[in-house]
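Read-outs throughout are calculated quantities, based only on the coordinates presented, and are distinct from any laboratory measurement. Just so we're clear, the structure is a prediction, and the values are computed from it rather than from any experiment. Cβ atoms are built from the backbone, for glycine too; each structure is taken alone.
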Structure I
Amino acid sequence: MLQSNKMKRVLIITYYWVPSGGAGVQRWLKFTKYLRQFAWEPVIFTPENPEYPSIDTSFERDIPEGIEIIKTPIWEPYNFYRILTGKKGERINAGFISETKKRSLKDKLSIWIRGNLFIPDPRRFWIKPSIRFLKDYLQHHPVDAVISTGPPHSMHLIALGIKKHFPALPWISDFRDPWTDIDFYDELGLTRIADALHRALERKVVQHCDCLVTVSESGRKAFLALEPKRSEVISNGFDTEDIPQGQVDRDAEFSIAHIGTLNQARNPYTLWKVLGELCNEDANFKKDLCIKLIGKTDFSVVESLKQAGLSDRLRRIDYLPHEEAIRQQQASQVLLLLINKSRNARGILTGKFYEYLASGRPILAVGPHEGDAAKVLHNTGAGIMVDFDNAAETRDALRKLYKSYKEGNLEVKTKSTEAYTRRNLTEKYAELLNELSLENNET
């Protein structure tokens, strides 16, 4: 790519930033890390006092030296949520996770309030103050482009407000996850009016941005009905600098590890059932098996494992710093990738999937064969996709993996993963920014 001698500036509006843990922070932290190499200077706009589900200070090393980070206060209604649910002093879990019990009536009421009263999300109270602040900031500190990343989709509404004041400024709306097509949308208990408001705001964002970016092709196609001016796919990826140097000791057990948030929509009932049956049939299999769940795990998952007779095979580990999670990936015998069993399952490509690819460990994925994740697995040779409810297919895959484990050759040779490095993906984003800023100059 031809690079200009002049560094251009891009304003990135993001809720998640260091010291946030989890997947939400990584996409734009990693793009920010490499943007300067392609003649773009990132300027971060983020809340001063956000409510993060987890904290991970290890990400601080990825922040470029001297980067401008603008922070302003945000008010979020989570204290009201804590009073309502009796969870005073607890962190707010992401992804509709309940770790210790089934959802109570209070939990369900809080979800209804979240969907119907806080539209598009509880960060909505930051929209107007942010527009006022950025309107003044941009008059004195011009930028060459704006990127908003969501969820939370309130970030897109901030950018929409900026676009009204600076119509010639190129704006990219970056959707890490869908809006009304997200897997838990139907769980919000929306009234007709609330649903209409969500869809109207979504349409406004999609139609007014200069380019919409999604992380998967199926996700991009789902937005086409809203008639965006332009749409592109720039996936998540892995950072080669995160891969541990030297040998990582492999687990002695036949460990099957899921790393990251595991909610009810991803609970692989058939997989647990088949694993339980294999344990009953083969004492050695049961002795060797270790199911590692690393990160926030919904109560329903633990209950399913108990019903399958796998409680004594379960090893639960709470949230780990990113570098430790990477080591756990490389130490595990098999990495478990779970696609939400939802109407948008084909387009789900989680951020951790690409780090799984970089780990060099075999991936056992549960999801649709015709989905985007299955295509990447096939193209890279990184693992096996089994259908949600196909017990015979699941049993066959587990037996093959276990056989290789016992023979000492449970390895995988991945290919064609270079396109998913964070640096190469950042180059792709910079090329898009260059095209949009060039179009802006020509008009």
Structure II
Amino acid sequence: MKLFTKSIIAAGLAMTLATAMAAGPKVVEKSFFPYKDGVPSFDGLTPGLVINAANADQFQSVVDPVLFQQIKDGWVEITVGETTDFALHPNYIAATEAGDASLGATVGEIENYVAGRPFPEEPDINDPRAGEKLAWNYQYGYNWGDSAAIYPFYWRYRNMKSGKVERQIKFNFHFLNWKHRVNQAPIPEFENNPSGLFRSIYVQVLEPFDVRNTQLLIHRYADDLKRDNAWLYLGFQRRVRRLASGQVTDAFLGSDLMIEDFEGYNGRISDMKWTYKGTKNIILPFYYHNDQDLTAEYNDPDGYEFIDFEGKGDCYPKVTWQLRKVFVLESEPVDPNHPISKRVHYVDAQTFTLPRTVLYDRKGDPWKSWTICQANADYHLEKNFGSGVSIDDCFSMVDLQAQHCTTGQFKGQVDPKLNPTSLFTVQHLRAKGR
């Protein structure tokens, strides 16, 4: 029955995309299966190796420069794992092969896009818009699939010098794509979408008491040139207020993250100038969740165990890292008043997730080191098996200058039942807040 259902979905998707010109199958295969003919290697870098301050110089070329400095300073040691395949869902790949997207005249415009990866071709360093194409591949990536939830989601605010946990917040996060859907019905989009939304994010604070029932709702439009709408419900005020555009770059609930940092980058393509800086092989936090040294400290009722943390101040995920193909992508804010001067994203070439990002302050110095761990869905929760999602599994945002960090521990669930459309409305914020 499952195979039959998948076949029906795939057939429906193919019919929807029938009018689009197909991308070359070799191009698509190279994009989605970069390790088909072998995984990258580096002399001496083998599974089980621990990269630390004593041997870091030997592996400097396969570690991003900011993480390398943290290893050299003795803040963290990195354990190497085997490079493995993180295949995305076949429907997303099929949509890519059927697609024929192109860039519009200005940054933020894309034409003829229906679903899948918009630009599966290898980036060309001589193409002045190569960075923009990579950004669209991330924006329309299969991160969390058509809908999913982090349910629950624990954030801890940590002093790196003392190791003290200053605060813990328990959230639920929900994600829903209104358009460009490939796996969960309806495909390719919801018919009842009068505002023309592409994606929504809903966040609810569960504890502690002083911020309990704080809620955040973000609406991103299919038209990238249209500004996002965002609303915040503050439990202690018992009212919904619209967020000004500048507030997405404020510290979110006193953490080391801005709303714009969610998922690696949570903003419009048109808000940034995008530059492709080259392709290289570096280590990234990709792994099988069930093979990690997990913690049961949260006493999850389903017996789920979370990723643990270690290193200076317990600010670093206790996971294995793989040598993977990476596109180096730089984003510079268009707004001169933005609090950062740029981000450098290390984009995983297979999944187009953003496992490593470095934020630079307005002087141009490294400010924050942003890590989002990636777990294979087939070695995670049973409900995630076969979803073809690279599961966001933990995070670490390290403020290098203040020596402070915020860490996140996820229970990611690719489950459409957790994400009804009614959840992503201002009316829900008010109803939940009563």
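Here are a few things to note about the model shown:
- Mean count of other Cβ atoms within 10 Å over residues 196-203 - highest-scoring structure of I, II: II
- Value -4000, calculated as helix-only ellipticity at 222 nm (-39500 (n - 2.57) for each DSSP H run of 4 or more, over all residues; to 500), assigned to which of I, II: II
- For 21.9, 71 (Rg and Dmax of the Cα atoms in Å, for residues 68-307 alone, calculated) the corresponding structure among I, II: I
- At a computed 0.99 (Cα Rg over 2.2 N^0.38 Å), which of I, II: I
- Ranked by mean count of other Cβ atoms within 10 Å over residues 140-147, structures I, II are topped by II, which has the highest value.
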